[in-house]
Structure P
Amino acid sequence: MIKIYHNSRCAKSRETLKILEEKTNNFEVVDYINNPLLPSELEQLIFNLGIDADQLLRKNEAIYKEKFKDLELDFEEIVLAMIEYPKLMERPIVVKGNKAVICRPPENILTFFK
């Protein structure tokens, strides 16, 4: 089963969802903005992406600049910041099994359909 961590207000997320809908109907949409992830879920996502936690942070968001820009955050602090302020999480993220990709550009989703 494929899972998409989706923000309906994000154009890239909507484009990725459209590609996904064209490829399969076997997927789950996770609205992480209105239903924030648990820390353990976000930690697993970061692990599946194979990136450092700070690479998942949207550093151009106003909330990041206001609250976190001048801080040196460790892994746990970054995770908690994204839980408290879900808009800070890069999107969309698509997961299949234990593999995840950030779909920026949206065509990155095609790696699951080769």
Structure Q
Amino acid sequence: MIELLGLRTVIYPTTDLAASTAWWTEVLGFGPYFEEPYYVGFDVAGYELGLLPDANPADGAHVYWRVEDVAAAVGDSIGRGATLHTAAQDVGGGIITASVVAPDGSIVGFISAPAAGG
């Protein structure tokens, strides 16, 4: 059984990172805390709102559930009928993400991050 530790991140795929960043900055009333050509991140009330230029917009927003062990969550999900969408990868700073496609076709993301302060 996967223990979900709460929602953590929503990623919006985009084909125009600059335009998406400008739009979200206007909507939120503040700019991103992280801005690189490969990813833009906003801290919205303690949650991550990310913009990802190399993902498929047709997949829709990607929602990531926080878990202790991404690989175990993926394995458990696949054992229950899901298929792999994106393999586990370190996306920087020890943050691990992966996603599966549930039997109903929805994409389910998992994320873990190192503990703060060590």
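Where a number appears in this text, it was derived from the coordinates with a stated rule and is not lab data. Note that the structure is a prediction, hence the values are computed from the model and not measured. Cβ atoms are built from the backbone, for glycine too; each structure is taken alone.
Where does the value 3.7 come from, among P, Q, when distance in nm of label points 7 Å out along Cα→Cβ at positions 22 and 54 is the thing being computed? Attributed to the structure labelled P. Of structures P, Q, which gives 38 when relative contact order in percent (Cα under 8 Å, 6 or more apart) is computed from the coordinates? Derived from P, not from the others.
Given a computed value of -10500 for helix-only ellipticity at 222 nm (-39500 (n - 2.57) for each DSSP H run of 4 or more, over all residues; to 500), which structure among P, Q does it belong to? Please list the in-between numbers first.
On the way: P: -10500; Q: -5500.
For helix-only ellipticity at 222 nm (-39500 (n - 2.57) for each DSSP H run of 4 or more, over all residues; to 500), the value -10500 is produced by structure P.
Once Kirkwood radius over Cα pairs in Å, for residues 62-101 alone is calculated for all of P, Q, which comes out largest? Intermediate values should be presented prior to the final figure.
Details: P: 11.5; Q: 10.3.
Once Kirkwood radius over Cα pairs in Å, for residues 62-101 alone is worked out for each structure, P has the highest.
For Rg and Dmax of the Cα atoms in Å, the calculated result is 14.5, 43, so let me know which of P, Q that is. Display every interim value, and only then the final one.
Details: P: 13.8, 43; Q: 14.5, 43.
Only one of P, Q returns 14.5, 43 for Rg and Dmax of the Cα atoms in Å, namely Q.
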